[in-house]
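Below you'll find a set of structures to go through.
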Structure 1
Amino acid sequence: MSNEIEIGRGKRGRRAYSFDDVAVVPSRRTRDPEEVSVGWQIDAYHFDLPVVAAPMDSVMSPETAVALGRHGGLGVLDLEGLWTRYEDPTALLAEIAELSPEQATARMQEIYSAPIIPELITQRLQEVRRSGVTVAGALSPQRTQQYWKHVVDAGVDLFVIRGTTVSAEHVSGRSEPLNLKRFIYELDVPVIVGGAATYTAALHLMRTGAAGVLVGFGGGAAHTTRVSLGIHAPLATAVADVAAARRDYLDESGGRYVHVIADGGVGRSGDLVKAVACGADAVMLGAALARAAEAPGQGWHWGPEAHHPELPRGERVEVGTAGTLEQILFGPGQQADGTLNLVGALRRAMATTGYSDLKEFQRVEVVVSPYQPH
């Protein structure tokens, strides 16, 4: 059955769903939340929580990456952010938090025009390594060729290549583009790459040898991609499509499992639950962790799109402070809006529907039930 809708006589479009459009359905079995496992493993690295922090300056500093690692998640440093442009960016982070909306974009463009210092890439990753947690850093596809050696030499465990959209086949007439397949083949560390939002794009990324694929495109709280570029990928459909690509690639490759990580639009605990239900192995959180008291953004959240020198397609948004990082992950929650105790909510949803681990929970029944949150 096709779910294509006629937009006009010359164009049809497929109906796609966001997390607000779907809901999880309880089954005949329930279990105790304490008996539910929310751990996952990518390559040789096991994590107690299916939570990856987005590589954004408002979310991750070396200090918060270590704190998240100690709680059982994975912190990913933005290796093109303020921490690799300035010896001590704390005063600049405080300034960004104080900017008026009218000044914010222009001043952030100035702040981020400072060059990346390769030695600081090494220094920041080593700060995380000394703490004993898993080390992950992110570069955009455009800068991976230039800086990847500094990242690998610093002893990174997981390498993240993250752009608004990343393809296995980038066409450029001006410079030699990153050959993702060759790059991943020659690298000694597992690579997580994305975003991808379609079955075909994800399948191509899986064939490059990536260990994980980030699913999402302009869906986050700090993006304005839909209004500035007209591009948007509703996450429930995107995750389910990429999960289908993972299943087919598992057959095609003779058993190679590529992890699917929902990235963007996972702002509250219910979104995390529905991301896993649609097929994600883990989620990459931005705004949800930017609400932590320890977050460098001090109640504000922004991504690299917000200070792009030519076409900003994101903005600095006020997300407020909901609680400490520990409260956001494990509670206790003082309000019922899905901002606190994300992991507790996932455990309870899995227990209520009778599933004992994340892989099982990916098989839960999901219904289309559009809902307008306040």
Structure 2
Amino acid sequence: MDDLLNSLVNKGLRGETPTRDEALAVLRTTDDDLLDVVAAAGKVRRRWFGKRVKLNYLVNLKSGLCPEDCSYCSQRLGSEAGILKYTWLKPEEAAEAAAAGVQGGAKRVCVVASGRGPTDRDIDRVSKTIGAIKERNEDVEVCACLGLLSDGQAERLRQAGADAYNHNLNTSESTYGDICTTHTYEDRVETVKQARGAGLSPCSGLIAGMGETDEDLVEVAFSLRGLDADSVPVNFLLPFEGTPLAEEWNLTPQRALRILAMVRFVCPDVEVRLAAGREVHLRSLQPLALHLANSLFLGDYLTSEGQAGKADLEMIADSGFEVEGAETTTLPEHRREESGAAPHERVAVRLRGTGTELPPNA
């Protein structure tokens, strides 16, 4: 065990990728070794991001009624999940919701819409929304998540002021067809590439807990490393009633931590983000996850409630971490230079206090 962790730490401190066998070995460590694994991955996290935690806030622009059949999603075609469904928020409504997140310390606002992908008219709508958000909070980063992109749409979002684009790979290429049949894994890869090509910071991650194998998790982590995503959200499946994966309750807090550690070792110098499901699956071990991830979502998610914003801010402070502020940028300098990332590494609004309660996003 000591040899494995020493090798992983040494590679991570140099920004190097481990072998696939080493990544698999992390997932297969025992609970008795868990704190050693967290401590080792924590050294890599601190090497590149210190004790900073970047805060992100979701604004759900359009909810439900999606024509795609992604098995994990409560908004999927034929879903019987009891979620709120609505069409596009007005730009001023979205800007108001975003302002609540920024007031709570969010450095990035993620604007999300259900559907296969945006029409040109949708791009117009989202462009106005981005403008409204930045008019109120000039320095906030805006990440769009609108599904599969068509030619030229990423460029239009960039021109409208978007800084990043999120489109998750979710699982391995080997098993993607088991969770979705209405689009392909390659469709998702192509959208991430389009975003990067347009000058948007690529954000792409995974969902753990869908019945995948250790090999699947390692495969998708290495795929994300290969795509050179700047941000890697790690989601833990929320098995919604009324979806095909409603019975997939197979994660423990210990396994969730091992998955986060594996992703940190594979992607040592990128933003690893605690995303949906952390409260349900990590539970009281959430503070340990801050030693692995350097970013998290405040407040609620797309169709599920998150931990109260005040509780998140207290957890960060109590764990000895600090909210990333205006004096720093998120990515290490070498990654900013390689990706030409200056546009999306703008200064952030400083935390305005630790007593802000964040309202639901929708």
Structure 3
Amino acid sequence: MSEIKPNATENNAAADTGDEKDWTAAKAFFDSLKTKKPRPPKPQYAVTIAVSSRTLFDMTKERQIYEEEGVEKYVSHQQEHEDEPLKPGAAFPFVKALMTVNTQLRKLYPDSEEVFDIVLMTNNHAQVGVRLINSINHYDLTIERFCMTGGKSPIGYLKAYMTNLYLSKDSEKVQEAIEQGIAAATMFTPETEVQLSDTQLRVAFDGDAVLFSDESEIIVKQHGLDTFFEHEKKYENKPLAQGPLKCFLEALGKLQRKFYARNERMSCPIRTYLVTARSAASAGARVLKTLRSWGLEVDEALFLAGAPKGPLLQKIRPHIFFDDQMFHIEGAKELGTIAAHVPYGIGQKYHKGKLIEQTPEK
């Protein structure tokens, strides 16, 4: 899985020096121009969030035109309505919350480039770009980097953009991103709308097969809970391997520590939650010790011992909740939680604990 962006190695030192000079010259030019808009940070310092256009905006109607009438009608429709802002989509509140955090970071560290950088990553054609730009400006979103691939998959560009997290409505693209070591999830729109915090970014994670590998979940599925409890007790002091979203929690922690350094822990605009079906007394210690071994922490750890997650998430009201199992996603979005599915690990072969029957190949 991808890690926090590394420092330049000696082999790349010469190239990096050239890049640094180019960036410095470009920044000096833009700084000489008068604008209230903050300039995008250097990718190697930023926490880069790539979102698809269908995730940021509600493009249900436009998608229907594309599927029923084809790409030319779709492009024509977008051009004809380019002055009509698209409605907010599943990722919209999350993106707004990222911008709120950036505002607070810049108050404390005016010259720091360690902020969230949002990239619109879409396979839309460039002709659709005007409507997307108009919609972004309508909602006063700070999104300056676009990647529009004209019908081709944008996944190959994620590493070039130094992406920390990719959010999409397309599960196949998300799967492809995870296979390339990029933290990624498929977003779902909640069935009811709830009021979310406008001063604090709240991010909730499942544990196994999300923050951690699916090592322990495999034992649950194949051998049952008793064997799982015995295994976790035996290996309590052995850290779990990292899962696909460990690096994103790490990136959030890096920004949280910038607030802690200024005595802002209690008013930090980022709050993280571990929401796991594990039992605390029987299987919780290994999880907490794993986070400690990584030098990471969550603000709240909630062990549910198999109870439904939806009602608890309804109280937390996260801007995004990550889980690897669809029945948890379904339960969450029924109660108004913005949920994101991480298609990783053995859990993809099961639904509500039962093995999904595979259709034999002909």
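Bear in mind that the values in this text are calculations on the coordinates, not laboratory data. What you see is a predicted model; the values in this text were computed from it and never measured. Cβ atoms are built from the backbone, for glycine too; each structure is taken alone.
Some notes on this structure:
- Which entry (1, 2, 3) yields the derived value 3.9 for distance in nm of label points 7 Å out along Cα→Cβ at positions 54 and 262: 3
- Of structures 1, 2, 3, the largest value of mean projected area of the Cα convex hull in nm² belongs to 3.
- Distance in nm of label points 7 Å out along Cα→Cβ at positions 102 and 182 derived as 1.9 - corresponding label from 1, 2, 3: 3
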